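Engineer: These are the structures, in structure tokens.
Coordinate-derived values only; no laboratory data. Fair warning: this is a prediction, and the values are worked out from it, not measured in the lab. Cβ atoms are built from the backbone, for glycine too; each structure is taken alone.
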Structure I
Amino acid sequence: MKAIIVTDESAGIAGMKLMERPEPQPAINDVIVQVYATSMTGDELSWPSTWTDRAGHDRSFSIPGHELAGVVTALGYGTTGLSVGQRVFGLTDWHRDGTLAEYVAVEARNLAPLPADVDFTVGAALVMPGLTAWQGLFDHGHLRAGQTVLVHGAAGIVGSMATQLARAAGAYVIGTGRGDGRQAALDFGAHEYVDLENEKLQDVKEVDLVFDVFGGDIVSQSARLIRPGGMLVTIAGPTEARPANGSAIDFVVEAIPNQLSEVVQRFREGRLKTHIGNISSFDDAIAAFNSPNRVKGKKIISIRS
């Protein structure tokens, strides 16, 4: 099968190569998925799990990418809940070869059925942003109707999803980001917007929840805006920033099928929009990831049409 591989951590995305690799074989409770659409998180080549397995052994010829939509072609021993020929989407294990390939082996528990009326490119685009936003807001942030949430990067890939979900949950949403993201954030559902390049974050009134994607000084400033009992949730890694009378948590997204099903159902009902920047063919994938041009939205790779 064709797959994009990386062999040199220092080379980063520039070190990607399209090569022939052996097709994966399903382990116990695995399925083999023929990948139709996928993507890659921008910084995953810096993750230790891209370069080692769970035992700490080196993984040369690592295949990156973890978000996918495709069709089940084989079942491992003991696998239940899915069937050959079924359309699925989901998130693969961080420590295993990923989805920038024609086929991938993935644990069945990491996948959810993809409805027939949802395009594979849409399915792939919903996975990481949808799960991250859902878990940050509801599992970790415990967001409730009537609360005020500050969503950083509200016009971005994950932030736009968090903005939509928070608004739908009955929260008052304050978005932040670059100046040129204002209208997009408002279109995604933010009630107001803070241009971090030209406006002061300190002028924001107290909020119940901060959903952070930036880290650094922004998250430190944000901690001071949280009212007593509030929560700071970040996906930017561990932080020393803490609300004076609240809580803080950083988390890594998990594959939870019922959440994927909830997200895709909202898309089908028109209550949730994806944020796709461009769609490239598999042969053009490396050029797309290496492009110096800033793309607003998620880069999707169409492996098979």
Structure II
Amino acid sequence: MIRSYLASAMLMLAATSASAQVPPFPPSFDTREIAANGTTIHVRIGGRGPAVLLLHGYGETGDMWAPLAADLMRDHLVIVPDLRGLGLSARPAGGYNKKTQGEDMAGVLDALKVGTVDLVTHDIGNMVGFAFAAEHRDRVRRFVLMDAPIPGIGPWDEILKNPLLWHFRFGGPDMERLVAGRERIYLDRFWNEFSARPERFSEASRQHYAALYALPGAMHAGFAQFAAFDQDAIDDRAFLAQGKLTMPVLAIGGEKSFGPTMAAVMRFAATDVQEQVIPDSGHWLMEEQPHATVAAVRAFLDTRP
């Protein structure tokens, strides 16, 4: 079943990607389908050294990390999954709360026999990463979060009032019918509105991700990621009641997006938070300012106590 789904998905992507190439992962990277926590996670793996786990957000997949993965593989084992339901990972009926998805990541690492990791996350990946780090504090050495809030943490209730975040409450069968066959139109709203300069989110990337989100069940799974936010807030407040995270944290915001608010949020949740704002960038840091973003992550991960 999984092999059949992947084969059809890859054929669809091949048909659309001849003129739509995102930056590729180095050819030495392998891909694996890893059974974890009751589902199957599509994972890219490459390099050698201390492990680093890269978690993507909504509107993209693990493919977004190719430039960072190419840099880090020089001295790290780089692990890049697609989140549950997104990209080429399986689309189970449930489990889209971030606590469950944190356990997906634990299962992936267990299958790879990886104990501890540096953790780098963006957007919804921040939320999955926070749940993983809060439940497995001894497995995360350093934690980089990029440009998105954490449900239930700090000014979450105020952030929800921002009209730009209308999509947090957009979902359900009628909404799925509205966007069916119009995935590119829907996703362009995010790529345009959350960019400092929309043209930096390339046409090739737009075609690539729109094709992935048009796969059967992908939009349903995407909406489920947002529908879980109320439960995520409950779970995250329970995590925080056990104490703040103590590993070093780098909170990165785009100047034209979350900016210093990323660090402000994380200071509610962690004891050792460094702040960095990437100039002339919106939300899509790896698309808009890849060199500055890679340099910021690399500098932080290279700083050892």
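Engineer: I have -6000 for helix-only ellipticity at 222 nm (-39500 (n - 2.57) for each DSSP H run of 4 or more, over all residues; to 500), calculated from one of the structures I, II. Which structure is it?
Structural biologist: Details: I: -6000; II: -12500.
Source structure: I.
Engineer: Among the shown structures I, II, from which was the value 0.93 of Rg/Rh (Cα atoms, Kirkwood Rh), for residues 101-140 alone calculated?
Structural biologist: The correct label is II.
Engineer: Still on this structure, please answer the following. Say we calculate distance in nm of label points 7 Å out along Cα→Cβ at positions 45 and 285 for every structure; which of I, II gives the highest result?
Structural biologist: Numbers: I: 1.4; II: 2.7.
Between I, II, the highest calculated value is found for II.
Engineer: Ok, one more. For which of the structures I, II does the calculation of volume of the Cα convex hull per residue in Å³ return 120?
Structural biologist: Values: I: 134; II: 120.
Answer for the origin of the read-out: II.
Engineer: Continuing with the same structure: Comparing volume of the Cα convex hull per residue in Å³, for residues 173-220 alone across structures I, II, which is largest? Let's see the in-between values first.
Structural biologist: Working: I: 84; II: 65.
Max of volume of the Cα convex hull per residue in Å³, for residues 173-220 alone: I.
Engineer: Going by distance in nm of label points 7 Å out along Cα→Cβ at positions 37 and 245, which of structures I, II comes out largest?
Structural biologist: Comparing I, II, the top value of distance in nm of label points 7 Å out along Cα→Cβ at positions 37 and 245 belongs to I.
Engineer: Comparing mean count of other Cβ atoms within 10 Å over residues 29-36 across structures I, II, which is largest? All intermediate terms of the calculation are to be shown ahead of the outcome.
Structural biologist: On the way: I: 22.9; II: 15.9.
Looking at the calculated values, the largest one is I.
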